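Each value in this text was obtained by applying a stated rule to the coordinates, not by laboratory testing. Just so we're clear, the structure is a prediction, and the values are computed from it rather than from any experiment. Cβ atoms are built from the backbone, for glycine too; each structure is taken alone.
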Structure P
Amino acid sequence: MRRYDPADEERIRSRSLVREWTRSGLLAAAQMAHLEADLRVDLRRTNLFLRLVLFLFALLIVAASVLLIITLSGMKDDENIAMLTAIASLACLGLAEYLTARFRLYRFGVEEGFAVAAVALLTVSAVFMASRVRNGRPGESQVLAGLIVAAPCAFAIYRRFGYIYAALAAIVCAALIPFHTSLSPEMQRAAAAGILVLVFATARAKHLLHGDEFPGDEYGMIQAAAWAGLYFNLNLQISFGRIGGWFYWSTYALIWLLPIIGLLMALRDRDRLLLDVNLAMALVTIATNKSYLDLPRQPWDPILFGVFLMAAAIMIRRWLSKGPEGQRYGFTPLSLLTAERRALAVVSAASAIVQPGIPAASSAPTKPELGGGRSGGGGASGSF
């Protein structure tokens, strides 16, 4: 059951949209004030910077407290440490519940830190409990136990408090579980792909049911993350896979098919986030194509890639601009919101910072001056 009233969360999201529309010039200040009066909630919030500071501060308090107890008590046995971290996990979860109920905190940082600490401590408890199992490679059972515990616990935190990053962490932990089993490398990746496809299908069904309104926006982010994770798992050039044979070429075909399928779904549903993810996937596919085919890279490859991107962008922009009222099927080349322009500015700055390494020009070695020697070429009588 969700800790917050769904109506309050919907008002918070609507208020954020109203402020973004006002900054973008789509609404007047008077209209914003009128709408915000109807969207007020009795939850306490703070800005992003203070939220991050309080989040880290809460994590620091929890970690320092647990380590202090272990140090003062001289605790060294794995079972005792596992019991202590499990109890501390329950205490942190109780504190998160108390803060949200008593002080009505919403994305305030402190309650988030305690909720995340609860998951981390329970994961540590599972790792220490599994350390007594002596089978397989050293540390394998501990990591597997930690992932098995972390995945459902992180998802439970998302379901309870609505922290989307907890849901993303649960997806990552669940997808990593097969890689710490005795399965073959091919089956490990196939199992991880199956988990991600299941998450994607479930989240997509929920997203189509609710649309872009709450909680559909959260399901939209989950489906995009699962789709991107599926691509990362199957692209062996970016996920450090060492697999050959038929599975290798199957992944090569899939990294071309996945962006195409995803783009068709995103265009049909007008899903901006899924569209962005699949465009990025398509670019990565083109960039890793030569590596997959084991072809030599050429110095002019980045130039050709940049020319291709510019030509594609110009063609799509002109095609959209020539449509009725400068748009086609609900898509427009114009940046209507300031958030989109800020995102483009960040991407432009990042592309300017990330530059390929250019070797420095080597200077010609200088010849030694021997001062005009006259004996045997060695300059025995020269002036040095």
Structure Q
Amino acid sequence: MPAASLGERRQGRVMNGSRWRLRGVDGGAATVRRMSPEQAEQARQAAAAAGLRHVSDASPGLRRRRRGGGFAYFHADGKALRDETTLERIRTLAIPPAWTQVWICPDPRGHLQASGRDARGRKQYRYHPQWSRERDGGKFDRIVAFGESLPALRRRLRADLRKHGYPREKVLAIVIAVMGETLVRVGNPEYARSNDSYGLTTLRNRHVAFLRGGRARFRFRGKSGQEQEVVLDDQRLARLVRGCRQLPGQALFQYRDDDGALVPVDSGEVNAYLRDATGAEFSAKDFRTWGGTLAAFERFARTTLPYRADGRPAGERALAGLEKAVVREVAQALGNTPSVCRKSYIDPAVFEGWRSGRLQEVAARCRGERQWEAAALRFLRRAHKA
């Protein structure tokens, strides 16, 4: 029987291969983290590989000041910047007028070209185009390691979900298990306060309802104001979510600390749990990248390559049209725009594998959820070794 379309996830039916099961096979405001010497050396090497120099906005840089209807630029020593080549470089950065505390790299080969604070006080960055290409080209390299870490994570989740009451570890395990089933964003309290937009850790009791058949339905406004409706079919998880909702207070996911006080979970705790359970630097965004790639893998495996009437392979327009259809469905499941989904949440190897037929070969005998996940991981291992 064909699986339900990914587009139906928000209505409560989910494509089998895109779901993440505990019983399956055994990435708001930018945060500046102090790098270890090893991380700093890796960053320098990555910049050098892109033909750039790794820099920090903690070092002296160019500054801008409002002047009339525009801006004037100054060196770190306060002297006016008059070099036309540098001024043109600054113009191409398109630094938003609303940014404050603007720092601009004096070196045109710096990997970081500018930083500042946006209207909400969030740190924002402008990178050198070559650095962006280098970074984007390797951002899916961790997906195989994440897939391989899932058995250890699932063992930890199963153990914590069996704990009595609602201690911190159990509630974090509930949040992560729900995230795996639904691919909902982790959430950011700043967005909840300023935009009235929510993710798992910022959901309120009013955002969940319980349906017949032991299911739970989440309705909330997500990032960019998109209205989200997600149905959780796993009855055991839905019961645990109901237990969370019965705790006093408005926050849906809270835990009791050692003194018995209720504390809402936050995204930092979720990411710390993931790091501790997997022994690697994974975050909630890795879940969505894995889920988006897995969903696209299954959908492409079910999508026949097009041919012309005379038996010849179809042209680029037909191939691109089918790719766009798959991306639209995955984007709807993730609550993203298709462009963001394709760029950030579907490994490019999936598109290449579908066009070449290698993806279909790996997925030929897949039936249940475990088989789809194992096949996707096997395919990605080969693709990233090539």
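Given a value of -14000 for helix-only ellipticity at 222 nm (-39500 (n - 2.57) for each DSSP H run of 4 or more, over all residues; to 500), point me to the structure among P, Q it was derived from.
Computed on structure Q.
Determine which structure produced the value 18.0 for mean count of other Cβ atoms within 10 Å over residues 162-169, calculated from the coordinates; the candidates are P, Q.
Matching structure: P.
Suppose P(r) over Cα pairs in 20 Å bins from 0, in percent works out to 24, 51, 23, 1; of P, Q, which structure was it derived from?
Going through each structure in turn, the value belongs to Q.
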